[in-house]
Structure P
């Protein structure tokens, strides 16, 4: 579970928002109080690393100008060594790339941090955690994919929660400063089991932007995750 006293974070995914009205969609989750998003999650897909194509740096720069919510960029792209640092330079708060997309994850993380952002590493559902344990101290965020990357609206894969429980145990044992994020199929039916497994930050797409009031949806999801964490804490 999260560290004591740390509230669960909700990061709405604009992949489920109205792309014709991104500024308004960002504003819809920017109210003060319990309805405010912690991060705004932006999926960048290049039609190479994943089969889908979404948006790129110019759109991210526009979003950055339209909101004060920290931007969480998830780069589902090839060659992150080349393409990731510019997102940090543009002002993204957290820039995450895929372990499967590079042979030099530590180098990419170093360059992202030098450009001014937090560095995140993402693992596909079938990617083992163990080969990356020793390098996690170079990262600020570990993003566990609970669907195959590339498309929104997929069904949550509960088998990845074993990975979440393992990394939470490792973080606690090694006293790492590492935030654990999960992305894919997070909604009212799945957020509690993810919270119980030790997740800190929950990416939610249609569970926020598919509701009548995105802010109320954020508050409800956060309340569920908090209750689940409290149950684990006893």
Structure Q
């Protein structure tokens, strides 16, 4: 389940669950990346909501106000930097706004848009996740006393990787413009970096170039090969 008991809202954070009582909105189109953040949030005691696009994020934000927003910069309907800037300038402002991406150049864009910090993909360290959020949360929302840093490394369910690859195949088939290809390239580049798949990374990057349309067949073959070798659901 993606939610803790509603009674968690009445509890104070603990050393074991330092984000108890907080709600985290994860704006992320990759199920593989989201699964890692979901596990970290729940292990930390937080409740979570997920949006896979800017439009979905706005629907969530009309209904409730999270404590923390973690926003991927590459989304199917626009740049996450737009949402970061919007939330950063909102009154009242969310306590913590973080950007995330597998693009090494995305951190500057995230901070420039107004985020409090940046999570570089792949996000696997529970300690890094908790520390970055607690650094920006008000002191009265911190757990009391000293806290031992967890050594846990979080590994997402491989089934979520298969779902992402299938989504990429569908998006690639429907890509009608250079912008569509750029989105597929960005989406797959983040996945490839997360699983350290250089071949997929090279194939994804190739379709974002000037002759990207001519490289689609190579990427399609790479995706089909990887899908065929993923665990069965």
Structure R
């Protein structure tokens, strides 16, 4: 299956985003973490920032909403032109409704779960989503350590997606490095958010290539 590497600009130089985006031209998508200081204890970017980023890069935007009330806010990111908009299962009582609205606008709809949230209830709703994001750290801050205990959840999601025959991307986000990407790929991930391990490298494009090579060479657990 194809491997996608989505660098997270949470690890980029905030004063030079346009330059930083020019350093990751081999990325598949750009991962943008939107945090509201309510759903998670951190505050990052909002819609105006995403709209501006879309004007300075040709890379598709992978927006991750770590916010309350995605029913109200998610559509704005899809309308702005984000390729993919992911919201949290824990933040809404109506994940299917939010996902359907995003798809109607023309974005891919992603559902994210925190490390402690079971994935099983959402595997029955797979056809409503284009991406499942299994968080491999507690959402809120970059630079955290990968949580291997989340891998059984990822494996369950991979088995369900495989059985469904649907085109659903399985994303991991948090602590993805040259040392941990193999673990996540083996458990079934095909889409990898990497922050510090890309933007912290002297050559971010070379770092992307290294991550992609390891993930592509890793056999998936069946």
- Item | For 1.00 (FRET efficiency 1/(1 + (r/R0)^6) of positions 42 and 58 (r between Cβ atoms, R0 = 25 Å, to 0.05), calculated) the corresponding structure among P, Q, R | P
- Which one of P, Q, R has distance in nm of label points 7 Å out along Cα→Cβ at positions 170 and 202, as calculated from the coordinates, equal to 3.0? Q
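Each reported figure results from applying straightforward, stated rules to the coordinates on display, with no laboratory input. Everything numeric here is computed off the predicted structure, so don't read it as measured data. Cβ atoms are built from the backbone, for glycine too; each structure is taken alone.
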